[in-house]
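Computed from the coordinates by the stated procedures, all read-outs in this text should not be read as laboratory data. The model shown is predicted, which means the values in this text are computed figures rather than measured ones.
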Structure P
Amino acid sequence: MPGPMPTLVDYFPPTDPYLNVLHVDDDILVVDKQSGLLSVPGKDPSLWDCVEYRARQTWPTAGMCHRLDKDTSGVLVMALNKPAHGRIGSQFEHRKTTKSYIARVSGLIAEDSGLIDLPLATDWENKPRQRVDYENGRAAQTEWQVIEREARATRVRLVPLTGRTHQLRVHMKAIGHVILGDAFYAQGEDLAAADRLQLHAAELGFTHPTTGDFMTFVAPTPF
């Protein structure tokens, strides 16, 4: 059984750097989000500090085009005007973007690569956790590739072909290799093996909303 439900009551997001900007122009702002920082404000008033709030201190019109889980780090793109927001949002909706993540997972994966095709749905008794659900789940696919095998863990590159909540986290758990440090899905040694969720959005590619150029942004993996 999973452990106690993580809580955001004690929310102390990292502040160094306050906002790690990878790129900015008249239309977009690209940042490298830290683990432990929300993408957008939470429902509780105490959860006001987030990437969107910090960005708007300098760029008041900045709006989030997509999100990363609080504990996931990596590349996020924000739009600085409505036309840019619409064009980038459409790319996410129609899967015109490219994404890859780096993760460290428990155990040694024998194969070198593969595809996980398991439908996902909300685990209503344990929200916001998700679960594999063959009857009510929505289709979800993740490609994976081994980068390095350690003594008791494997470093992998993950490419989500769909965008379901907690997709990478649930898919890796489902094949027996939970992401290390995952407060929602890991237990015991796998949870204690890292001081943060070992999941990082390392690369994001999309077409610039004004120039039409395809741009790829990379954030170095911090673990």
Structure Q
Amino acid sequence: MRLHAMLYILYGLTLSPIAQARPVSYTDSWTVMLRNDAEQNSAHIHYTFDRRHSLGLRLRYDRENDAAFTGAQLNRLVKRWNETDSQANLYGHAAIGIVKDEAPSASARADDMSFFLAASGDWETRRYFTSAAIEYWNQGRFGDELTYHSRLGIAPYIAGAGALHTWIMVEGHARPENDTPLTATALLRFFKGPSLLEIGVDMQGEPLLNYIHRF
């Protein structure tokens, strides 16, 4: 049933070709994406080898299960819509690798295979932003999870090319199997040139810190 849910693809946006949180950048470029929140610490370092695909290393630490994933992730730009004053993008993601038990226990679980499937999208003007994603992690004996994320944002001012851009955002999370299935995070996004920084806090007071750099 969960795999069927992956068919419900989401759509969205972005305008700046350099600094937005895109998993596919311009051809022959590298991107470092770091995410840290109440659920996970994650790093994705990938190379865009053509205008629709990037491939790279994915590292993820699942806090709830004390499980660490190491594997390869492929990202595909499924569709892009360019309009006069907006842009929208639809992406697919897949990863496969090994998950290890990081808990300090004498009865550690053996390593297992793991895979990840996701769809994400975004839509943006110079003033407004919206995005959504659905993610499925199968971690073998470490358990699996299905999560949904969505964002709404507004720019308090319109910045020119090369200037510091600022966004005020709210991100909603749905994790049906968690003790707290619905949560939200308030955050600020700043980007300039090839770098993007996000800082925020969720409803439980847990911090969020994300960083992206393209080169």
Structure R
Amino acid sequence: MAIIAPSLLSADFGNLASSIEMVNKSDADWLHIDVMDGVFVPNISFGFPVLDYVKKLSTKPLDVHLMIVDPMKFVKEVKNSNAYLMNIHYEVSTHLHRSIQQIKEAGMKAAVTLNPHTPVSLLQDVVEDLDMILLMSVNPGFGGQKFIPNTVNKVAELKELILKKGSSALIEVDGGINLETGKLVIDAGADALVAGNFVFKSENPIETIAALKSL
């Protein structure tokens, strides 16, 4: 069964407690949190004061995705937010191996995200050190975008690399995920799905999460 991580970016910010409570009651495995700085991506989301609020309410492990230019400056804050996974972008990581080790030393699972234009082959020297790789299936920064079809090929290629290197890393996909695109990437080898609008804008989010979970 797929790991499902509803994205808080698509929740009702006027009633965040209710959205988190819904996720708590659902079959979701994680709660996905996008931290954006308006520099690396053309949008600003929420910072660590909001994460402190979320950690008090969420009973699901937090999957924290840092879409920011200097993520390693905030390892302590991410850890203090009770993050299960700290996820940084390949595109901003000059010393990726060192960053992965620092995340693990802080007591979190280490994940790396690739943007749509970034080839999976660039991870071949660190894939054995990673707990998860997130493939963006839209250009990061905004919710509600259309799924990029080439992501299916990237998932298959990444799965092949993981198996070849004997890595235990999970593959997560984020962007334009629904029952159709979710099935495509799961069949290609993905383990985890991030879903925002498809979950939170649906008539029955708990049923939607259950449907994704059964893919």
> Which structure, out of P, Q, R, was P(r) over Cα pairs in 10 Å bins from 0, in percent derived from, given a value of 8, 32, 37, 20, 3, 0?
Replying inline: P
> Cα extents along the principal axes in Å, for residues 74-137 alone computed as 32, 23, 19: which structure among P, Q, R?
Replying inline: R
> From which structure (P, Q, R) was helix-only ellipticity at 222 nm (-39500 (n - 2.57) for each DSSP H run of 4 or more, over all residues; to 500) calculated, if the value obtained is -10000?
Replying inline: R
